[in-house]
1. If log10 I(q)/I(0) by the Debye sum over Cα atoms at q = 0.07, 0.09, 0.11 Å⁻¹ comes out at -0.41, -0.64, -0.85 when worked out from the coordinates, which of 1, 2 was used?
2. Quick check on the output: 2, 10, 13, 13, 12, 11, 11, 10, 8, 6, 2, 1, 0 is P(r) over Cα pairs in 5 Å bins from 0, in percent, for residues 110-213 alone, derived from one of 1, 2. Which one produced it?
3. Given -9500 as the derived value for helix-only ellipticity at 222 nm (-39500 (n - 2.57) for each DSSP H run of 4 or more, over all residues; to 500), which of the supplied structures 1, 2 does it correspond to?
4. By the measure mean count of other Cβ atoms within 10 Å over residues 126-133, tell me the structure among 1, 2 with the highest figure.
5. Have a look at 1, 2 and say which one yields 11.6 for mean count of other Cβ atoms within 10 Å over residues 46-53, as calculated.
6. Once relative contact order in percent (Cα under 8 Å, 6 or more apart) is calculated for every structure in 1, 2, which label goes with the largest value?
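The numbers here are math on the coordinates, done by the rules we state, and not lab data. Everything numeric in this text was worked out from a predicted model, so none of it was measured. Cβ atoms are built from the backbone, for glycine too; each structure is taken alone.
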Structure 1
Amino acid sequence: MVFQLNLAAVFAVAGQAAWKKAKPIIVRDVVLLPLLGFLGIILLWWVVALVNHELMPTPPEALVANLDYIFNPFYERGPGNVGIGWLLLASLRRVLLGFGLGAIVAIPLGFLIGMSRLAMLAFNPIIQIFKPVSPLAWLPIALAIFNLAEPSAIFVIFITSLWPTIINTALGVSSVSKDYLDVARVLEMPRWRQITKIIWPASLPYIFTGLRISLGIAWLVIVAVEMLTGGVGIGFFVWDEWSRLNLSSVFLAVLVIGVTGMVLDYAVGKLQQLVTRRPTAIN
């Protein structure tokens, strides 16, 4: 018992020493260096604003002009006059709907392509043709099909978020070690069991990489689509404020869009860690 207590004390002291040694490095990497990067961006903005001060506000001026949006993000003051929080939620709803529908289609299709050479030969030309098409090129087609802005925006997000998930899922499935599959055949494991017990777990890192890329593209696309279709959303807010020459609110929207994209990617990364029980390469 005395030996166990002494051993526990040694580990506790060693842990404290390691934390004290690592703490300055963590503070530097997590706080100081990112803060220096942000200060550099703000300084650059300030310099450009001073050169073109007639149109562009300085950072303090933009902060003062946006205090109402910052402290009251969910206000409602009549039709079309709502806080930036409601606009953000409207855009997020469209993105998650389109992205979710895309994932439902892309993951099974990626499995089919990765497991079947015939499916790969059939679908690969289609993917290579449609993958480089600009998201905005799909918008007139979507408007012609649905004749409404809301489903058209969701369709554009759906069609543009398909390709990274399909490609990464197919790559993950085709990269599963042949030795594992040979052992499964020797054991006469059914095909569905091979998929659930071998192929699916081995492919999960690739699938989540595709999902993270697709979600980033979906969030990127929604801003451009809302600029053209109008309605309630963070993208239309950017265009509307620019039409009023109110660059202070545009800068706020850019910050909100960037932070939201970072949070979405971080959430999918944490979900990947939870599902795969392995650390991700990009956090």
Structure 2
Amino acid sequence: MSSFTAPEPLRAGKASAYVETLTPHLFIPTLERPVRAKCRWLEADTQVRPHSHPWGQLAISTAGTIRLTVAQGTYIVPPSRALWVPPGMEHAVTMVESADLRTLYFLQTHGRYGPDVDALQQAKWQQCRVLDASDLLRAVARELPTLPDDSLQLSDRDRAREHHLSELLLDEMRRASVVQLGVRMPQDKRLRLLCEDVLADPTRFETLEDWAQDTGASPRTVARLFRQELECTFTHWRQQVVLAHAVSLAARNWPIQRIAAELDYSPSAFSAMVRRTVGMPPAQFFGMYAQNL
């Protein structure tokens, strides 16, 4: 008889405050209401503890940047982006800054995934996807009713409006372009703790030797683990984290010089790092996130 080892609980890093997911049983999507919405204002450095749902989810912040973590990686999501989480995937949400968190739930029937896409598109929605959130998508997310099931029932007119908004939202999700923003996370406990510290404050240290001090492993061992688990060097991985943080700063319309200084780079060194990492100058790379670079 083969043995089964249950997966370890998701570790989502440290925060100054923790909260539970907000009464998901009062927002369950159904055939009559296949898209449900709820909203919650959370202060910076607050984490919604790891949890999962049997339905699909779109996380979007209409104000403030959030970080969503799953076992395979972490995603920093500014208001210009939305993150799809497939059914059953354990995840935690941390507020990088105070945020108006909108959580949209989607009925997924008969093993289907995504916003009512055809069979050929199903596989793409079985993983997390960062979507370019159009102005219309964000506006619809704000307009969807957020009353729980134990409150006053929607009128027929409001139910019809919810249906139309839901159809429009699904169409916007199908049209949205996918943004390759995400940072892979390791499974080794020592390496994951180090990576969580880098995510929390990527400018705390510069060298791997300094970062490895609290892991209980030598810098050589940590470097080997990076190559084995993440298939890259620590320097390359940390640059991905820096870029993810830079995206959240660009979403505030910060100029490149200020972003570079915040991340402990000179403007020239920051530009060189961005070019080396993504193959284009910062103004071009961040042009999709901010208007005044």
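1. Here the read-out was taken from 1.
2. Structure 2 accounts for this read-out.
3. The value was obtained from structure 2.
4. 2
5. So the calculation was done on 1.
6. Top value of relative contact order in percent (Cα under 8 Å, 6 or more apart) goes to structure 1.
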